[in-house]
Each structure stands twice: as structure tokens, then as C-alpha cells.
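Laboratory data are not the source of any read-out in this text; all were calculated from the coordinates shown. Predicted model only: the values in this text are computed from it and were never measured. Cβ atoms are built from the backbone, for glycine too; each structure is taken alone.
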Structure P
Amino acid sequence: MDPHAPRPRRSRARGRLAAVAVLTLAATAVATTATATPPRGAPAAPDLGPNVVVFDPSMPVADIQAKVDAIHAQQVDAEMGTARYALLFTPGEYGTAEQPLQLKVGYYTEVAGLGASPTDVTVHGKIETYNRCLSSDPANPNCLALVNFWRTLSNLTLDIDAAGQDGCRASANFWAVSQAVSLRRLNVLAAEGDPGFSLMDYCTAGPQYASGGFIADSRFGDVVNGSQQQWLTRNSEVRSWSNAVWNQVFAGVVGAPDDATFPDPPYTTLDQTPLSREKPYLFVDARGRWNVRVPAAREGTRGVSWADGLTAGRTIPLSDFYVAKPGDSVQRINSRLAQGKHLLLTPGVYDVARGIEVKKAGTVVLGIGHATLTAVGGAVPLTVADVPGAIVAGVTIDAGTTESPVLLQVGKKNGGHGHHSRGARLDPITLSDVYFRVGGPHVGKTDVALRIDADDVLVDHTWVWRADHGLEGFTEGVNGDTDRWRTNTGRTGVVVNGDDVTATGLFVEHFQQHNTVWNGERGRVVLYQNELPYDPPTQADWTEPDGTLGWAGYKVGERVRSHQVWGAGVYVFNQNNPSIVTENGFEVPQRPGVQLTHVMTVNLSAGTVRHVVNGVGGQADSTNTGTPQFVTGYPAP
């Protein structure tokens, strides 16, 4: 949908948003690494490449401000760019009441504290993302956050101080974002009456839409959800949470709103998270040594992991990691992994013509600064063997211009259910903040984005995206969408064949057949969000071989006997051909052990979904645009 025209709540902006001119800024203008001063006798800081900036509390606030401002100026419109940044803060305090530090976070930027606990690093000021205003017309600047993707904030304390900002901006810390954005291990100091934390930017001219997002292991005061259409908050604490739009899910959250009156408001609240594992994180200890903390997996949890001290888990010295930089050969990376090293991917884009292979139990692959693996020549960029405790976190995987069979393969591909992993269920293979992109900066092609054939896997926040807008090959005007349907190809977003797979925060969009296919037993999903593809040219292109109109956005295999979903939505916006019909948003076997709680469909202005699930639920079409069709439970109690 044209971002320069009024619209309903959800569609993405188009390729012209990318503002390519921003990318011509010389990287050297902002890419110099600032190095913290280690304690006397401590080891030197590691070489993490030119796009990792490490700040020290002794640095003047003005110098820190200038550095982060320069990076933001480069990244604020670089939606399809190649630059990646990590801004890391060693333990201590930054900013003052007289001179607060005000960080703005753009594309492909990670901001993180380097303490063992979020309380070890304190920023007095604000850390924000605002709407992007997509029109130069002052009467209708079209300010929204629908394409504010790919940014990370974690592991620090935020003492919100809006000194020097205007009346509206002083009212909250704004985090106006959409997909592939995570807030983890954030400690927000917020006394009654202090500025709150807003997930929308209400200080710019409308429509102010937003479509995120994810919070985990964090402590807040008052949170304004605003226009956020769907959001998952997991294992956190909130003093208050105001309003909802379509699909707000809370799991193991102290202070979460009650969901007894669903869908008014559309809250889904689980008292505990069935299975969780916090994302690994870098930290610097009191002796100046760099480490990675790897949290343990836990069942039935509630609240933050750091309330009573160090998050349970293990510490791995950074010296046990192979620190990779763009341009390193995959052969070298795989050699180090085979020798028992873990892998740290520093910020940048890695062209992968031969897949990175994780074969040893307990291996950690940690990306910082939105490190990105791009398939070359139809390669599978990353494979994870069916071994207990392997972790992939903070990595984005892009399809290349030659079709790949899959972008991330977990477990052995054997055509059916995965064989049971050798580890206990409490040491699952874990994917945290792992994102997928098929197209955008260039045309992409894959059969499947994420395929899970192993048992005992935890997916903790992913966005699996076949691009609906972008640069090369994403033509505008006549036949633009039809061209994209034929060239930017991705058939299925996620295929799960393994048993006992849990997903907390599964966002999958725009694939050309079923967006998600789940064949494994005892699967559990806490929040699922899907947009059907915008660009099928004809109904024939969007009809299953058996004649069923359209592919359901979420499909559970006919043989599955046990499956649970809490809080799920399938959205339709058939922009290319509004007459297209999809029979069901969800298709599942009709068995007592297959249970869907709080599911919905919604029309975003074009196309029709006749039913929510298996012929049950109202029709979402252009007569009720923006009004969800809810099913409280399936099968009905």
C-alpha cells in the first residue's frame, strides 16, 4: 500500500522508502571504534571490528552524544543498507541530570550494556526510535513506524530524563518500532508520575501506526502500547499497560492485564511461560575480562531472571569464541567450530557460498549489531545439527538471488519427523532474535526459510519475512507486484517437523503458500502473527492443488494429535488483486488435543478471508476493514 496515502493499520511502506542517498555517507565518518579504558592490569579489549563502538563512563557526554548522533544520521533511513553497528556501554553511569544522554536508534543498530546485570550500566536520558515521516507534504507528512525494523536494545538501566525536549517529547521514552526489534534485560527506572515508556510515537503527525514487537526479561513502570497491533511481553514486570489493538500477549509477566473479557480488550495472558531461555549476552567482569553469559533454559517461569542476582546459566570466556568479521572464509569459521570454538559474528554482511555448520553440543553462535548471513549460489547459510544446547542468537539470514532449499536447517532433513535430540528437554536447541529476509535489498529466492527437523527446539522471537517492498527488482507501477510474485520467491516461511518444539514470538509474513506448516507433536506457540502475501496476481496463483481457495497462514498437519497456540492473528491485504479469497486463516486437525486460544483474522483493506479456523469465525473482507474476526477458543469449550 502506498505509504503516502491514508490507509488502515498495517501495510508496509514501499521500496522508495529506502533513501539510498543516506548510504553514500562515508563509513569512516562514524565507524571508528571507541575503546573503553580497562582496569590496570586487565587484558586489552578485543578487536570486534570498526563498527563496534565501546563506550566508557569516563568519556565526556558530548563526545558520546556526537558519536551516536553520527551513526543515527547514517542509519535512520538506511532500511535496505549494508552497514551494521553495535554500541556497547561498559559498566558505569552515562549522562547526568544536567546533561542527559539522548540516543536515537536507527536501522541495524544494537545498543547494549556490558554488565553482568542490567543494573551495572545506567543511562540517564533516553534511548528512542521515532516515526519516519514519509511525505514532504507538511499538511500530510504520513508519520508512522510500520517499517522501523532491525534494531536491538538490551542489558542496561534506563533512567528516563527528557531535559531539553519539547512538551510532547518530554512525556515519554518513545520506542516506535515494528518487526525484528527486541527489548531484552531492560530496567526502566520509573517512579509514579515519571515519563512512561511508549511503544508508539504520538508526537508526530498521523497516522502513527506501529506493528511490533517483543519484550523479554525486563522491568518497566507504565507502558503505553498505543497503536501497536501485536506485541509479546515475556518474563517481565510492568506497573501498568495501557490499551491494545488486535493481539497483545503476556507470558510470565508480573502486572500483566487480565484477559477474562477477551476480545474486549484483546489481551492474552499466561501466568507462566511454558519454556524459556534468555538470549546470551556479552559482559565485562570486574577484572576487565570479556565473557558471554549463556542463560539456562527454564520451565514454568514468571518475572525477570536477574531479580536475585546473576541470571542462572554458564559463563564462557570470549577467548573461547572465534571472533568473525565480514570477509572471513566459511571454511575458516567451520574449522574453528569443529575444533570446539564458539562463534561471535561481528557487525556486517557475510556472503555465504558454503554453509556454516554447527555440529557440537552446546555451541553458541552469537551475532552482534545485526550480523547478516546472505546466501550465495543457492547455499544453505546455516545448519545446526541435532545436538543438545546449541544456540543461535542475534543473526539475520538473507536469501540470495539463486534459490536455496532452506536458509536455516535445524536437525537432519529426513522427510518426516526429526529424530529425538540427545539432550534433555531442558537443554533445547535455541534460536533467539534470529531473523529471515527473502528480498528487500535484492531479489531473494528460497523454498523454505526456517526448517526444524530436530526435537526439543525453542524459538524465542523470530521474524520470517518475504519482502513486500525493497530496492532492486521491487518495481513500482504497472505489473510491479506481479513481477515480484514471479521473481522474489519464497514458498513456505517455517516448517516444523520435530516434536516438542516451542515458539515464543513467531512472526511470519508474505510467503507464497502456507506461511507456517507444523507437523511435529506437542508444539506450543505463544503469539503468532502473519500477513498473507500482498502480491498473488490471480486466484489461480493463490489456490491449493486440491482446489482450496488460498493457503491458510498457519497449518497444523493432519496427523498431529497435540498442539497449542495462544494469541494468533492472520491478516489479509491482497493489494495486487483485491478479489482474491482465502478460505481459512488457520487450518488444524479437529482433535481435542489441538487447541487454539484467542485467534483472529483481519482485513487491512483488500482481499477476503472467509473464516478464522476450519470454517469457524466471521469473514474478514472490505466491508469490515480493520475490525478483527475473533475466535476465543477452538475447539469451542
Structure Q
Amino acid sequence: MKRPSRDTQDGSRRVGRRGLLLAGIQLGVVTTLALRLRSMQLEHAEEYRLLSDGNSIKIRLLPPARGLIHDRNGLVIAGNEQNYRVTLTREEAGGDVEPVLRRLSRLIPISDARMAELMEEFSRRTAITPIVLADRLSWEQFSSIAVNAPSLAGVTPESGLSRAYPRAGDLAHVVGYVGPVSDYDLSKIEDPDPVLMLPEFQLGKVGAEAKLEGVLRGKAGARRVEVNSAGREMRELSRQEGEQGATVQLTVDARLQNYAAQRLGQESAAAVVMDVQTGDLLAMCSSPSFDPNKFVRGISSTDYRALMSHDHRPLADKTVQGVYPPGSTFKMVTLLAGLDAGLINGGSRFYCPGFTEVGGRRFHCWRGGGHGSMDPIQSLEQSCDVFYYELAQRVGIDRIAAMARRLGIGVTHDLPMSAVAEGIAPDRAWKKARYDQPWQIGDSLNASIGQGYVLASPLQLAVMTSRVATGRVIVPRLVRALDGIPQPLVEAEPLGIDEAWLRLARGGMDAVMNGAHGTARRSRILRDDWRMAGKTGTSQVRNITAAERARGVVRNEQLPWNRRDHALFVCYAPFQSPRYAVSVVVEHGGGGSAVAAPIARDIMLFALEGGLPPLDSVPSDQRAEMEARHEAMHLYTPDPPKSGRTRA
């Protein structure tokens, strides 16, 4: 018999090895499947039985706890409070929710009007969307529903968190408020986070709550629950908690803000306090204010109409949204524009006869008889309009507008607040683009004293004052830290204005407060180490005709409130080593020296003292009034902040 060749033997061995390898692979696959089958049938049998039983496992999102907002000292100014509520899902109720609502109304009150609202909402929403039937339930109501839940198909009692603002109106415009997610909110988001679909999930609407929504919201968790064939929740199988939003620390001081709010009273007004070294905004007070808690809980139509119809506009944040003719507070801009251009110096003088005549039209000084010969410091001290009319004709509007933007007016400052206004620093190109008209010399004269087209917000006036006080490009900021991590400070670059010219402007502001003829001398601070420099402003909101001027200008107090002049004041202190800048605008308040300056002085004193201003820091004839005013205030005296967990 012929023996197999060597090639045939090698081929047989290769086939044998391949067969063994294939058999081994097949055995491994079969073993793996057997072990997996054993696991499914024995170890996880109950879990998969539930999954196969009519889709009886539901995944429910858990809303994350919203991040807290603190003031600069760690005091909570936006927190969370426990909220008991009840929801109903139409799909789990078998499609007909009315019988369930009727049964539920025996446990908690549901009026016919509320019943109609709920039925309309169920018709608009998908069958799988839970609808909040009632919230802010008492513990007794919540317990009663929980006990009866097995007989209420699709009803789920929930314990969650709701936003709360412990300082109510003090910081309403800065912090803003949250509210339920609306269809309009969702329409503005390209790919909405599924957590936004949760019933009554709260979304930032205005202020820091809206602008910092991304860091405050957090991330949703999830829970797996077993429901029976009727859609009733039977038990919770697993839970993964969500991730709380970041803790945000703002630069504002809640105590200073509280004092500023009470010092403004019910005036239609705004005050801004700024740290001139860091740019930190220590107070941003808009008056009158409102209670943001009402928006979280669902503001009534009566309350909302009252806010909307109020002539002092409590919903508007006047600190950043309000823009006003800055009046004579703008004169530092015009003065520095002339000095920087080399057109005047400290010894330059202009004569004020009480008016300047240009093109057959008279531009009047506020002092009808005139001021006589004025130098730059005297022009600020006595707020001579004619000095600036003459200067504007030499400098030109383009240089004035450029200086205004350099000092922070006519630019939008990047802050997490709603509708931050740009203001207007007008020039030739602006008027051509806006009105398709050429610039007139009269426009320049009006702009030189902060009238005409010039508009600035209280924030911008505080920035301007900080930059004049320091000679640096101070940038305002509102966020101090995120989750305990300090936010970087923007290093302030030099303004690029000759220090000699800045000293001249500061000297004029010092004379306003402390000079013999200073327009705000009555609001001076007596302590040398707190010596304050400032500038008054009064801006017209109506035209004064030649006929009225001839027979005598009507006094502010004789006019309707909304036709009176705005009162403005800006200041910084201490004069030699600036720490804080303050701007105050009182809408239709009348004169800046009489109305705005005393308010700003008191707020500055509170900032310097770190508490109630000492009486001996003001002139003796004003101390009794200040003491009485302080006794009538309900000042914020917070408990020491508790240490809290952050995500850092």
C-alpha cells in the first residue's frame, strides 16, 4: 500500500488544528451564551420579568438642585426651599384625567376655574408629559395624597425644591428671578435639555438667574420605577441623584445694597457703588423694586398689572437699562477732551456772561447773571455751562465722543444682567447714520454739558468716575467666584491721559464738594481721611421756550412729576487714595446738589464705615435729620454665613 506523501500529511495536520480552533471558538460562544442565559433566568429573572410585563418599568428624570447665589460675604441671596406638589400624567391615567381630578379634589381644593385650566393644559401637552396640579402643599395635604396614590391613576406626589429669595426686593434687579419654562422659552432653544420638560421646572428669566442659567441649572438625575398595568407607581427600583448647579458668588454686598435701597426710598432712582481698584460692583440698586418670590410662585394678574402700570417702573433695572442725559456730570469728559487735545491747560479761562450766542441762538448758563471769568477747576466747582459751550466749539464733538467712550460712556459693559444699555456718545457719523442729518454746532454745545443726544446709565457714570479717579481702564464685574474658585480680575490698563490733566479734573471735583463755592458743599464729608470728590448734574427733560425764560422759568416743584428735571451725582472717596465710586440718578428729582448728592454721600459713608454712617462725618445741621432717618430704617443684620458644600 502506498504511503501518504509528506505534503498530504502536513495538510491533514493543518486541517486538524483549524478544526480544533473552530471547535474551541464554538465551545466558547456556547459557554458564554449559556452563562448569560443562566444569569438572565436565575440572577436577573425578576428584573426582566418586570421589563417584559407590559413595559412596566419607567425612567423618570430627577430635577437637579439649582445652584445657590451668594453675596460677596457668603450670605445667601438666592436659595432653594422645600416644595410639596402633585403631578398627573395623562398616559398613566388611562387617557381620561377628569375622573382622577374629581377624586383628587376630595383631598385638596381644586376650583372649577382651576379644573378648566388643567383640562386645557392637558389638551395642549403630550400624553407622557406630567402636569403640575398643585404645588406648595401643606405636609398634611401631601401625606393625604401619598396615602391614596394607589387609587389615583397617574397621580404622583413629589417633594422637590423651589427657588426663594430671602432678601426679597433688595437684590431683585441684580439677581433676577426664575419661573416655569414656557413654550416661548423652548422656542428660543435649538436643542432643549430634556430636564426643561419636567413639570414646573424653573428657568432663569431675567438678571443673573437668566444670564448664568448654564452654570446654575445643574444636571438631571434619574430614577427607575415599577408601575402596574393601570399606570400607578408601585415602587422605586433605582435612583441616581442629579448634579447640583454651581454656587455663584456675586460681588455685591447685601448690607450695602439694603442700605442703598432704603436711602433711595420710593424715589424712581438708581444707585451704583463700585470698587475703583477691582471694578467690583458692590451695590446696584434700582428703586422702587419688587418681590421676585411672587414670580416664582406665580404672580397674580392684579399684582402684575400694578407693577406694569406704576409710573416709577419698578420692573425696570434703572442701573443698567435706564439711560439719561448725564447733565453736568459729563463736564469732566468735555474738560479732559480739551486738555488731552492740547487746546486748553490749567490756566485757560473763559468768560461767562450768562449765555453764549451761536448762529443767532442763545445757549444759557444755569446762572442767569453769569459766573464771570472761569478756569477749569472753577468751571467744575461752580458748574459753569458757558465754559463748556466755549470749549466745545474748539474741541469738536468727535473728540468729545472719543473721550466719552474712553471713560466708559457709549459702550456696553459685559455683565450677567438683562438688557445692559450701551448709552449714546454721539458724533457726526452717529447722527448721519441715525437721522441722516449733518451735525450742527448747537448739537456740540448741548452735548458738552451732557444734554442733547448724550445718554448714559448709572453704571456707566460709575465707571467714568472710577476711571477719572484712578487713571486706569477699570472694568466692572459682577461675578466674584464660581464654586469657590475666584474669577480672574481684568488688569486695568492706563487710560493714556496725562496725569496732570487727570489731577486737574480731580481737583475740580474736590472743589465741588469742599470749595467755598462748590455746588455740593452741603453734602461734603467732614473727616479728612474720607474726603470726597464729586460732581453734581441736573438734566432737563423738557424744552424751556424763550417766552418762558422771559417771564421766568417755572420751578421744578411747580411742574408735574414727569416733567421735572433729573437729579444726578457722581463721586469717589477717599480723595487721596480712592476706594469707592458712587453714582446716583433720581428721575425727575430736581436738582442734583439738593436731591442726588445727599443720597450718594450717605451711601458712600456706609461703604467707607462698613455700617451706619457716623453722625460726626456730616455737617452739624444735618445730623438730627440723618439720625431720624436711620432710626426709621429696617436695616439688614444677617447672621454669620454658614459653611456650605460646593462642587469645587
Structure R
Amino acid sequence: MTADKVLSWRRYEEGDSQYDDFQEKIFQAGWSYKCPTYVHRTPPCQGSCPSGHDIRGWLAIARGMEKPPVEGMSWQQYAFDRMMEANPFPAAMGRVCPAPCEDGCNRNEVDDFVGINSVEMYVGDWAIENKVKLAKPEKETGKKIAVIGGGPAGLSAAYHLRRMGHGVTVFEAHEELGGMMRYGIPGYRTPREMLDAEIDRILDLGVEAKTGVRIGKDVTVEQLEKDFDAIFWGVGAQKGRPLPVPGYEGTPNCLTGVDFLEAFNEGRLQYISEKVVVVGGGDTSVDVASVARRLGHITTTNEKDRPENIVLGHTAHDVASAAQRKGVQSVLTSLFPIEQMTAAEHEREDAKREGVEIKGSVMPLEVLLDEKGRARALKMCECDMDGMKPIPREGTEFEIECDLVVSAIGQMGDLANGLSALDGGNGFINIDPFYKVKGTDKHFAGGDILRPHLLTTAIGHGSIAAEEINHFLNGEQLDKRPKVDVHHFNLLEELHLRGLDPQEYAHQPTRGTSDEKFAVHNFEDRSEQQIISHKELFLGHFPYSDRNRREEVHIGAAEVLGNFQERVKTPTEEQARGEGERCMSCGMCFECDNCVIFCPQDAVYRVKPAERAVGRYVATDYAKCIGCHICADVCPTGYIQMGLGE
């Protein structure tokens, strides 16, 4: 247990001498016109998830609160279906997503975040192991969409569009689909069998894939516009940014992290130089430095086998020769202090454990060359950050000897060779609020070609763009997107699943609806406008509960050479359900009975079992309610808000 671990939440702190006067509230409540209203709001985990997962929803399924609507359906299948509404890659994202949802989790105010990532991984792996297939679209629209790029954005768009019944063709320049999930992340983080299974599931819906085809070269944009009703551009940011210091440009043994990882993931790069320095600080730079430690070097290197010749595609390594390899000195540098690096903390710590030397608060000044014009060292100095601008510290210059310099400081789009008309500046595409390419008729875009970010961000772009393409194809107006633009819980859908649909409204004037069957009573949905914070919860309800951590394989520096085994192990069902039980269900009732137990007037009561659904577990008898606020005060999830009654 760390010293700064929060073990519990307290309403009162040491030294407090005043307390809330609940008695006065109760005595004065007889004339109050306030009464409890059940208000659904978005939890911060969902609000901070770029792919828009209904996280609270599938955690409620994992905990057993929300039961499958079909008899005999497993909870894993039901949770998988809920996940797939937003993200077709739960197994992949459960491994590599840096999980901003966990950073935003309100449980951090009590003890530790809910292990959302690990539950997603468990369900995703369960679906692969059980060979779960997806339902084909119920009807065909006859519309055809071209998706350019088979990475996370393109495949997400293709998946959602195909589920709507549209015909989809994916064009991919590489020989295999996957984009950055395959060519930008090493296989020990995204195992290829897992990735293939999730991609094949999308193709099995009837999505056509044409690989090895480069748009602008093999197929013109004009031909796409002629053959398809809409076009989605998910081409990613395929060019690495060069190091903006003297000596980098034109030096043969200076490469970008994007090119380095692509050569490795294609199997062409089997070993590298003895001394490698990687400039970056993000996840890509950590991957490069960690891969370098695994690859090792060989003492005798022919000119054609130099890493730069392999990476640039001039030749490929002989796999057999890699048996001679030895360890590599891998140094990773960051402008920011180590603890402020943008790379995920656990990835950074794994790299250090595996023998990567990390230097923080340093900036590159110049690539120093030898008499043959090759990089022999990287000149650096210590620095401080003024926002995103590094300020060098005078007199702190030093050199890092190296045989290879890798720049992993960011990526750019590549819209040359027939695609320049799409370039909105600096190699990126500009879109309007509906993901439509500005100045075009039927072009849409998403993913890193808009702005390099997370894989899950690209997946979210594909989902939203698919919705807007569907509106466009149906001739519907492209309306303003919601303020909180994620996949929300829908009470009417939940009631429909349980056979509890409200009766049809007779469209006759009526006063009061508490006894009517056509209305959903005292429920308000603010999820598209509001995210509920921890300040609106009763945190005192939640005892300390340690996180169910999935097992990780930690590799030491002495064992890392040649070790490409996966480092994260799939959680057990017990661990996944345990994390579901730790979820505080922010903004939605989780059936704790506090409001029923503590109501002094017995005005709050449980709904009859046959009429229950998520969000409809309790109701209020307003003839008994005196508006005392107690139910709202003791509601752990902030679902009960006091509103005006009659």
C-alpha cells in the first residue's frame, strides 16, 4: 500500500466542528414543493472515452445488475454486444488503450480507479475464444461507400456502415488490414492472432477489402467519386516527423519511429545497431526503444544490412543471421521530466525494467557526424518546459554516442501522389463539425489524418462519421452533434428489451401522469449535456476495495533479448466481475436500496419485480413525499435529484 493511497472517503475531516442540520430540513419539508426526480447523466469514464463506450452499461452487466434479455444468453455475450455498439476492437483496445476512462473514473476519489481496460480485454478475448459472430444487417440499402485506409478509423467506419446495411469496400495500401494496430505497434502488445480475429469479424459482415491498392496511384479519386455514393478517408498519419536539428536531414542512420516500427512489424528488420538513441517521450518512442532492446545487434554488419537500408525498404534481413545477435544500448530522451512523459506510465516502467535508459528534461541540439557522414552522437542539453516550448539550460550540453538516431516526435499525413486536393494544410484533412471534408460533396474523414491521437480516438471518429454518412445518404439534415457525444444508455430501449414499452399515447389532454401507462414517470435524461462529477455522489457509501489487477509478465534487462511474448495476461472471470462490482454506477441507479431504507415517510418504494429495468428500480409515492432531500443525500450514484413537484 503506497503512502498516498486514499483508503476511504469522509464527509467530515479532522478538526471539523459543524455538521449538516438534517433535522431542520425534515421539519421544514412539510411545505416543500420539491420531490425526487431520477436524472440520468453521463459518467466521466464514458465522457472521457474517445470511442464513446457505454462503459457503465457493460460494467453493470459484468456485476450482474443488468441481466441478459434473452434466456440462456451469457453475461459475457451481452457485455460484448454492448461494447460492440461503439468499438469493434475490445480485445485490442483492452490491451493498448492508455485508458483515459480510468483517469476520469470517480472511484479515484475513494481508493483506486475501476480496471475498465482489463474488463474490456476479458470480454474481447472471451468473444474470440468462443468464436462469436456478428449478426448480418437486416436489410440492404443499395448504397456503396468507399473506405480509404484499413486502420482503426477506416475499419470502425466500415463496421458501423455495414451494420446499417450499406455496401462497403475498404481500400488499403498495405498487404494486410490493421493500420497502426498492425504496423505501428509491436506484436507483443497487439498479438496478430487476436487482431486478425477482430478484423475478420468485420469482414464476415460482408465488408469487401482490397489490399495493396494505393488511392491516387492505382485508383484515382475521380474513379471513386464515380463508383461510390460516399467516401471516407481514414488514411492515418503515415509520415514520421524529422528531428528539427542540424545534422538530421540527409544522414543515413537517422530514421523516424514510424518507419522503424513498420519495418519491424513487416518482419524485414531483425536486428539493429549497437547504440540507439530515440527522441520522443510518447508511446511510439517507448515502443521503438523497447523493440530495439529485443532485437539486439550483430557484430559483423554488411552495408546492405544496416538498419537504415532495411527500414527504407532497400533489402531485408536474413532471419537466420539474427541468431548471432547481442544486446543493444537503448536510450530514450524526453523534453518533459520522466514522470510527465505522454507515454503510458506502465509502458514507461516496463521499458526501464527491460533495460531502456530514459533521460527526462533534455532536448536535442545537433546530430554529430563522423568522417563518413554518419551519425556518431546526438548533442543534447538539459531543458525546462514553457508550455510546449523547451528552454535550454546554459552550460549543460552533453553527447550521447550512437549508431542510430530515431525521431519519434510525432506524425504527419501524406497526401501526395494524387491526393493533394484533400490537403487542408500540413498534410492533414480539414473537416466540418459533421466529419465532412470541407469544400467537397460526398467526402468524409476521420482518424489521425485529422489530428494524430489515440487509436481509440480514431475508432470514435469512424463511428461518428458513419452516422453522418448515413444521414447524408438518406438525404437527412446533418444536425449539431450532442455536447457529450458518446453512446448513451437509453431507457426506452431498455424497457423495450424487457417487454415494458409504455402504452401508446391517446393524444388527449390530461392532468398528471403518475397513474398513466403511456408516460415514463419522474425520469429526466441529461446525458447528452452533463457529466456527473464525484461531488454529486454520496462517496461515504463505498468502502475501500482493492483493484483486481490482471497479471503482467515483467521482463528483466537480462531476459529481454529475443523475447517477443505478450506481457499482459487475460483477466479471469472472477477478476472481471470483481471490477464490475467496484463500479460506482455514476449517474444511474445501481439498486443499493439506500433511498428506500432512509426515507422517513416510506414514500420511496421498490418497483414490482415484473416491472423493473435498469433505471426503474425504485419509484416515489408523491402523496407521502414531503420533499426532505434525504433520498438525494444518501444516493451514492447521484441519480436522485430534487425537482419541483406539485
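Of structures P, Q, R, which gives 134, 84, 52 when Cα extents along the principal axes in Å is computed from the coordinates? Among P, Q, R, the structure yielding 134, 84, 52 for Cα extents along the principal axes in Å is Q. When distance in nm of label points 7 Å out along Cα→Cβ at positions 102 and 222 is computed across structures P, Q, R, the figure 5.2 traces back to R. Work out the source of 22 here, i.e. which of P, Q, R gives that when relative contact order in percent (Cα under 8 Å, 6 or more apart) is computed. Label of the originating structure: R. Identify the structure, out of P, Q, R, from whose coordinates helix-only ellipticity at 222 nm (-39500 (n - 2.57) for each DSSP H run of 4 or more, over all residues; to 500) was calculated to give -7500. Structure R accounts for this read-out. Look at volume of the Cα convex hull per residue in Å³, for residues 118-261 alone for each of P, Q, R: the largest one is in Q.
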